[in-house]
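The structures come next, written out as structure tokens.
Here, each number is a calculation from the coordinates, and none is a lab measurement. Since the model is a prediction, treat every value here as computed from it, not as a measurement.
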Structure I
Amino acid sequence: MDSLFLCPVCGKALDRQETGYRCPGGHSFDKAAAGYVHLLPANKKHAKDPGDDKGMAAARNRFLSGGWYAPLRDRLAELALRYTPDRCVVLDAGCGEGYYTAGVYAALKKAGKQVKLAGVDLSKHALKKAAKREKDGEFAVASVYGLPVADRCVHLLLNCFSPLALEEFLRVLRPGGVYFYVVPGARHLWELKEVLYDDPYPNTEKLTPYPGLTYQEVAEVDEVLRLPDQQTISDLFQMTPYFWKTPKRGAERLAALDGLEVTASFRIHVFRKDG
């Protein structure tokens, strides 16, 4: 079966089989029981267990599965319907547990489009959930800075809060392909930051042009979330970079809450590849 993935050793196209992948050069890669494949070369693996750990992946999955960020998922799906052709390749670079990946794919399929879908992430713990969430897609442990995907094959590239690997993104995007770059709005999680920090500051919002890409629009998604309990608050906290750099006193204040009303503010920067 055809695969969107390339062999990370020799760069040849991989054949997708029931239990794994194989390239014409004889390199083979077994599928994990959960359905994803490991395509990150050992010399590119900078940690024993890269990406989100098991606890963080579980927290993110619980929070997103609760529908708290459904407005962002639905807006991404709406934009994908507008910007993709009837036959398209979709790549989620930094797909995590696959919540947005699956949402976009479901919308495209419902509209009758023929879609090939792939997602990559550093975290095997997140990919276990992504492969279970969307069984029609291909998922691989890989870096966005070394995508195991052919040149100029992707119609839609998603990047939700993941690193900007511009050179790789331009390489895999087709001419005229689109890139959705999701970043936080100025007051994203403002009330959470007020609890964590004595002197919080808003995120910077700006339009940043990138060579090889042309802006199409910036879609805004703003919602007020009423988190009902400490578990949901804790799950959200673990999804954020604040989890790693919050003073102990701020974390203790957050842990004492049994509910929180918080602003979710996203900006979807939509680009089209030139050429």
Structure II
Amino acid sequence: MTIFQAIILAIIEGLTEFLPVSSTGHMIIGSTIMGIQQDEFVKLFTVAIQFGAILSVIVLYWKRFFQSLDLYFKLFAAFVPAVIAGLLFKDQVDMLLENIVVVGIMLFVGGIVFLFIDRWTPGGEPGNTKPMTYRQAVTIGVWQCLAMIPGVSRSAATIIGGMSQGLNRTHAAEFSFFLAVPTMFGATVKSIYDYVKDGGTVSTEHLQVFAIGNVVAFIVAIIAIRSFITFLSKHGFRAFGWYRIVVGGVIIALHLAGVSMQMM
């Protein structure tokens, strides 16, 4: 993987991590288009650059992280289901990460859901600002487990989970951002540990690629989060639904037409 390819993947990560369009799915698509060889370092990189995206949430919402311990307890409650699911289904998830057709199907199905989410869930009302309960937090954490399937989108799963529990759009999106911090940090640490444990080495060139990737992901993620909250409060999810349907539909159509899209 070249530095240019790393920058492109970092831009994709920063743009899509907090949007309900699947960052993992888009990085798989980007890697496939650029013909990036999927070795162990590349797999580690696609997870490790999430650290830059994590920092963007902390920088933008730093006051919220110092207001109350209640937020941390609820984040922990929502984080636990993903830990359990990750330990139980790691091997199955790794296999799915190499299948771009799965990405297409999940993008398409998720797009249909987003066309109607404002009608289906009680959280669509902007005035709904009741404090979140621990039961709601755990339920959102269970929804987050769906994002282990590439193409589902972690933010999409948690936002839908939040709205299904009565949170309004903005509240659900912001809790999704906050939940990304422990989830993505845990995934990053676990990926680095597995990489080192399996004998992987990190060269000076690797560190340079990591640094550039995280800086780019951080800057782009800040822009994406600010733009997303503004757009979401005014327009809802339909635009993201149509986008997912179009991208997923193209992938499925290419597969049915016999076009090879397997990861290299």
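Taking 39 as the value of relative contact order in percent (Cα under 8 Å, 6 or more apart) derived from one of the structures shown (I, II), identify that structure. Label of the source structure: II. From which structure (I, II) was helix-only ellipticity at 222 nm (-39500 (n - 2.57) for each DSSP H run of 4 or more, over all residues; to 500) calculated, if the value obtained is -25000? That value comes from structure II. Each of I, II could give Cα Rg over 2.2 N^0.38 Å, for residues 65-104 alone, but the derived value 1.73 comes from II. Across the set I, II, Kirkwood radius over Cα pairs in Å reaches its highest value in structure I.
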